[in-house]
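Bear in mind that the values in this text are calculations on the coordinates, not laboratory data. Source: prediction; values computed, not measured. Cβ atoms are built from the backbone, for glycine too; each structure is taken alone.
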Structure 1
Amino acid sequence: MANNQSYLKRLINSFGYAFNGIGIFFKETRNAKIHALAAVLAILMGWVFHISKFEWLAIIGCIAMVFVAEAFNSAIEYNVDLATQAKDPLAKKAKDVAAAAVLLASIAALIIGLFIFLPRIQEGIRLIL
C-alpha cells in the first residue's frame, strides 16, 4: 500500500512540475505570448467562420505544434545558458537550430491557417463588395 501511495505522490508531483513549467513558459517567454495571441485569433476566426471538425483538429494541432516547439526551444536555451555563458559556436548553433524549429512550425501553421481561412475571407470580401 505504501508503494502505491508513493507512486501516486510522484505522479501528482510530476503534474505539479509540468504546470509550473507552463507558468514559467508563459511568464518568461516573450514569444509564447505572441503565439498565444495568434492562437486566440485562430480560435476566434474558427468560431466566426464556423469551420468544420476536421479544420478544428488542424487548427488545434497547429497551435499545439507551435507551443511544443517553443517550449522545447526555451528548454534548450535554458540548458545552453546553464552550460556556458561563453560565446561558443556550438551553443549558438544549438540555440539557432532550436529557434529554427519554432519558425518551421509557425510557417507550417500559417500555411494551414491560410488554407482554412483565406477562402472564407475572400468570400466575405466578395459579399461586401
Structure 2
Amino acid sequence: MDTSAVLKLVVEEKETSAAAGYLSAAAAGGDKLVASMLLYTELHSAAHRCGFPGGLVNSVLGGINLVDLVRSDLMYAAALPGGLRSADAIHLAAAIRLQSDVLVAYDADLLAAAVDAGLNVGSPGSPG
C-alpha cells in the first residue's frame, strides 16, 4: 500500500468507505497489509500538516506490517523509468522487492508504473 491509499483511512474522502472495506476484507481473509516504513513518515507528516491526531495515525498503522527500506530499494527507485515522484518510486521499489500480490494506491502515475513493472493494482472505489 502507498500513502494515497492509507490516508483514506485517516481522512474522509470519496473512496474512504471502499478502501476501508477492501483492506478490512483482505486482512480478515488472511492477506498481509504491507507497506514500507516510508508510510510511517508520510502519514505522520500529513498529520502534522493537516492537524489530525497522531493517535489516529498510529491506530491505522497498527494494522499494517511496516517493513524497513533497504539500500537496494532506494537505488532501484532511482532507476525506475517514468518520472515518478521520489516517494512513489520508493513505494513501488519496495512493493517489487516484497513481491506484493497487489499494490493498492490512488495515484495514477504510480499505478501505471506498477502495472508496467508487472504488479497487480487496486484502487477500491475509484472509477478507473
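Determine which structure produced the value 9.6 for mean count of other Cβ atoms within 10 Å over residues 9-16, calculated from the coordinates; the candidates are 1, 2.
Numbers: 1: 9.6; 2: 15.2.
Derived from 1, not from the others.
Assign the value 2.2, calculated as distance in nm of label points 7 Å out along Cα→Cβ at positions 25 and 97, to the correct structure from 1, 2. Don't skip to the end; give the middle numbers.
Details: 1: 2.2; 2: 3.1.
Of the options listed, only 1 reproduces it.
Suppose volume of the Cα convex hull per residue in Å³ works out to 157; of 1, 2, which structure was it derived from?
Numbers: 1: 157; 2: 103.
Comparing all candidates, it corresponds to 1.
Relative contact order in percent (Cα under 8 Å, 6 or more apart) computed as 31: which structure among 1, 2?
Details: 1: 27; 2: 31.
Value 31 for relative contact order in percent (Cα under 8 Å, 6 or more apart) corresponds to 2 out of 1, 2.
For the read-out helix-only ellipticity at 222 nm (-39500 (n - 2.57) for each DSSP H run of 4 or more, over all residues; to 500), a value of -33000 was computed from one structure; give its label from 1, 2.
Values: 1: -33000; 2: -15500.
Working through the options, I get structure 1.
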